[in-house]
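See the structures that follow.
Bear in mind these aren't lab numbers, they're just calculated from the coordinates by the rules spelled out. Note that the structure is predicted; figures quoted are calculated from it, not measured. Cβ atoms are built from the backbone, for glycine too; each structure is taken alone.
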Structure 1
Amino acid sequence: MLPNNLPDVLSRWQLRNTTERERSRTAQSFCVPKADIASQGYDLSLNRYKEVVHEEVEHRTPKDILADLAKLEVEIKQGMEKLEGMLG
């Protein structure tokens, strides 16, 4: 079930002329100056105004991934041979 954001929206609406104006554009809700909206041709698409912060992700090297896959392949083969032995 999706969370009900309506109580949050209503409480923030009451603050729209005070602290809400200080919220970052990375937040769930934020204010945008009318001049910014006008400069975008009154396009209200969220992606025009919301700032997205991307986290840096470190990936394992392809060689490390291949080494792990090779180990898994050996384990799978051993397991299959054991099953074949059980089947006779």
Structure 2
Amino acid sequence: MGLFDRIERHATLVNRMADTVHADLAEALQRETLTALDLRNAVMNCVGCEAPDACEHWLEEHPAGASDTPDYCRNRELMQRLRAES
């Protein structure tokens, strides 16, 4: 998998995780409690994760949403903060 495909995969995972835990990325960007740099860093944190397959499986198991990310999520604190702000 090439670099751009890998980044795209993880950007999708970040978006899906945010949706699943009810953390509104678009709203946070609009309110400026999340910057474009923060979002880029979240994607790059995800790129560094060694469990993207497990993450995809976890997301598939939670189609109705979840109260928190899995323990191994490298963006757990960010998602918790954004969820609390929603």
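Thinking of 1, 2, which structure, once helix-only ellipticity at 222 nm (-39500 (n - 2.57) for each DSSP H run of 4 or more, over all residues; to 500) is computed, gives back -15000?
Of the structures listed, the value fits 1.
Which of 1, 2 yields 15 for relative contact order in percent (Cα under 8 Å, 6 or more apart), as computed?
Matching structure: 1.
Upon calculation of distance in nm of label points 7 Å out along Cα→Cβ at positions 12 and 60 from the atomic coordinates, which of the structures 1, 2 produces 3.9?
Corresponding structure: 1.
For mean count of other Cβ atoms within 10 Å over residues 36-43, which structure out of 1, 2 has the highest calculated value?
The maximum falls on structure 2.
For Rg/Rh (Cα atoms, Kirkwood Rh), which of the structures 1, 2 scores highest?
Top value of Rg/Rh (Cα atoms, Kirkwood Rh), among 1, 2, belongs to structure 1.
Please compute volume of the Cα convex hull per residue in Å³, for residues 20-67 alone for structures 1, 2 and give me the label with the greatest value.
Greatest value across 1, 2: structure 1.
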